[in-house]
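Following are the structures in question.
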Structure P
Amino acid sequence: MRFMQDIPLSVSINEAVEICKKYGGEEDAPYINGVLGSVAKLLEPENPEGE
């Protein structure tokens with residue numbers, strides 16, 4: 001998420017959630033999604049291009 005900026009944050013989060021579902025458990029997926037969503041908000045620029 002931080003070092004591969006050419007990959008959209010939403011794609012990185014979704015992939016992590018899918019891996020969690022496969023190897024962790026369905027009940028863990030919302031937690032992973034929430035944590036990574038919070039991290040994504042910290043990594044997003046305040047004024048993205050095009051806005």
Structure Q
Amino acid sequence: MDFDIACFTTRFVMSRIIGWTAHVMEQAGSNALIHPPSASVGPSQRSLTAFDR
């Protein structure tokens with residue numbers, strides 16, 4: 001595909017807006033926020049060292 005470089009940002013944003021609009025319409029239809037499932041993959045809880053100021 002031979003796109004004009006000057007139009008790249010506009011085309012990128014237009015494609016994103018379609019996805020954002022779909023998400024908004026889905027949330028409005030169910031009247032609830034959609035929270036994707038997630039799990040922490042980082043290190044476990046660390047102990048904190050107290051310090052005086």
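Here helix-only ellipticity at 222 nm (-39500 (n - 2.57) for each DSSP H run of 4 or more, over all residues; to 500) was derived from just one of the structures P, Q, and that gives -19500; the source is P.
Across the set P, Q, distance in nm of label points 7 Å out along Cα→Cβ at positions 4 and 20 reaches its highest value in structure Q. Comparing mean count of other Cβ atoms within 10 Å over residues 12-19 across structures P, Q, the highest figure is found for P.
If Cα extents along the principal axes in Å is computed to be 59, 36, 25, which of P, Q is the source? Working shown, then result.
Numbers: P: 37, 18, 17; Q: 59, 36, 25.
That value comes from structure Q.
Each value in this text was obtained by applying a stated rule to the coordinates, not by laboratory testing. None of these values were measured; they are calculated from a predicted model. Cβ atoms are built from the backbone, for glycine too; each structure is taken alone.
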